[in-house]
Every structure is written in structure tokens, then in C-alpha cells.
Structure I
Amino acid sequence: MEERGQLPAAEWHHQRAAAKDAAFALPHLRLGLLARRRGEIVAAGRELRRALELLDHESPERLRRFGGGFDRDDLRRLCRDEMQETRA
């Protein structure tokens, strides 16, 4: 949905995934990236920090399935880089 420009629908699905499983890191990562894209720096930082916390405990299977080809360290780096951009 994000790739097709259906950002409100994509956000809704990410929010639902995060609500269904509070330990699922990847919806928080996507929500953080969407918030940053909209210029919502506080929300972006909050979601990216949450994703970073949760990535330490995310299952390898779920990372393979939903991580877009990125491993845990790549996703951590993405969170940190995006968080740094929100402070710049």
C-alpha cells in the first residue's frame, strides 16, 4: 500500500498489526517512517524508539518474513539513522 501511495490505508494496517501484537517491532518502524514523511517528528521519534527496543526481541522468523530482506542489525541501523534525522 505504501508503494502504491495509499498511505492512510498502510498506516491503518500498521496500527492494527501493532495493536494485535504489542511486541511486533516492524509496524512501529513503518509507522515511524510514515510519521517522519509527514513531518510529525515527535510521533516519528516515539515509533522509531519503540521499534528499536522491540527489535532486540523480534523472532528471526518474523524478521525474515516482514523485514524486507534486511536483517536485525540493518533494521536497528535504519531506526537509529531515521531517529538522527529527526533531531537534525
Structure II
Amino acid sequence: MAWTAGGGTIAPGTTQEWTFDWGGNGDVGPQLIQAHPLNPNGLLYTFEIGEVLVGSHLSYRARVRNAGSLTVSFNWRGGGAV
């Protein structure tokens, strides 16, 4: 099942780390995630996708880097077992 979850704006040459949580214990199975640029010529890399277990709650994390020369607006999109 595909989903979108929030988004933001990222300046050229910068990196942001995002955390994604779902209800219950947070575990919704394996997830694919990618920052989707909303501006023409936006160049974003999604990397270091991971999971963190704090107590009994699982959260998903991803980093996005703007590798282009423009500020880019983006949203997160993904899919998996949600």
C-alpha cells in the first residue's frame, strides 16, 4: 500500500533527518520511503533508512540530502505493509 507522510523544504547542500511513527507499537513491517521533490530540477537523495526500538515502540527514520543548487520543497512517499 502506498502512502505520503508530511514534507518540508530543504536548502541546497543540507541534510535533514526525519522520524515516522505509527500507532500501537509502531511496527508496520518493512517500509520503503523516498523524499519526492516538488520543484522542477530538484535533486534529493534519501539515505540511511532505518528503524529504532525505544522500549516497546518502533519508529522509522530516513535522511534526505539536497544535492542540487536550489531550495526544494518535498513530501515523503513510500509503501509497505501500512
Structure III
Amino acid sequence: MKAVGYTENGAIDRAGALIDLDIDKPTADGLDILVKVEAVSVNPVDTKIRTNRPAEVDAPAILGWDAVGEVVEAGDKTSRFKVGDKV
């Protein structure tokens, strides 16, 4: 699965500030839903997180809080969303 993230926080205008990532596809359990994302946006929260929150030592931090897509998997405790819902 594709994602955008970073390994070092700080200024966004430096080389390597954002990186394209290939990560394992997560699974939805409990109250989680898995969404096939069709579009994302960057908002002020993303820029503040990118500037201030360090990535984990062994894994990049992933950005993207605003997205639209379709539910492709729902956890066993999910009741408000089902596969096929647009979110």
C-alpha cells in the first residue's frame, strides 16, 4: 500500500522532507475500518505534526488525516459502517 510520511521532523522545504512509502496493508479489527483511499489532502494539522512530532526510531511517521474513499473491510465490532460505504 502507498503512503506519504517522513523519518525526520522539521522544515518542510528541505530535501527529503516527505517520502513516498510502500507499507503492508493493515487489517480492520474491533472498531476499525479499512478504507481504499481515492483522494487525500494536506491540512494545517498535517503541517504542524510534520514540523513537531518526531518519527519512531524504527519506522517513518505517516501523514494524511483527511481522505475520501470506500470501506473495503470492517472490524467485528463495527456497526455504523459496512463494506461499500463511501466515507
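Here, each number is a calculation from the coordinates, and none is a lab measurement. Keep in mind the model is a prediction, meaning the values are calculated, not measured. Cβ atoms are built from the backbone, for glycine too; each structure is taken alone.
Things worth noting here:
- Answer label among I, II, III for the case where helix-only ellipticity at 222 nm (-39500 (n - 2.57) for each DSSP H run of 4 or more, over all residues; to 500), calculated from the coordinates, equals -3000: III
- Distance in nm of label points 7 Å out along Cα→Cβ at positions 55 and 71 from the coordinates reads 1.3; which among I, II, III: I
- Origin of the value 35, where relative contact order in percent (Cα under 8 Å, 6 or more apart) was derived from one of I, II, III: III
- When Cα Rg over 2.2 N^0.38 Å is computed for each of I, II, III, the largest belongs to: III
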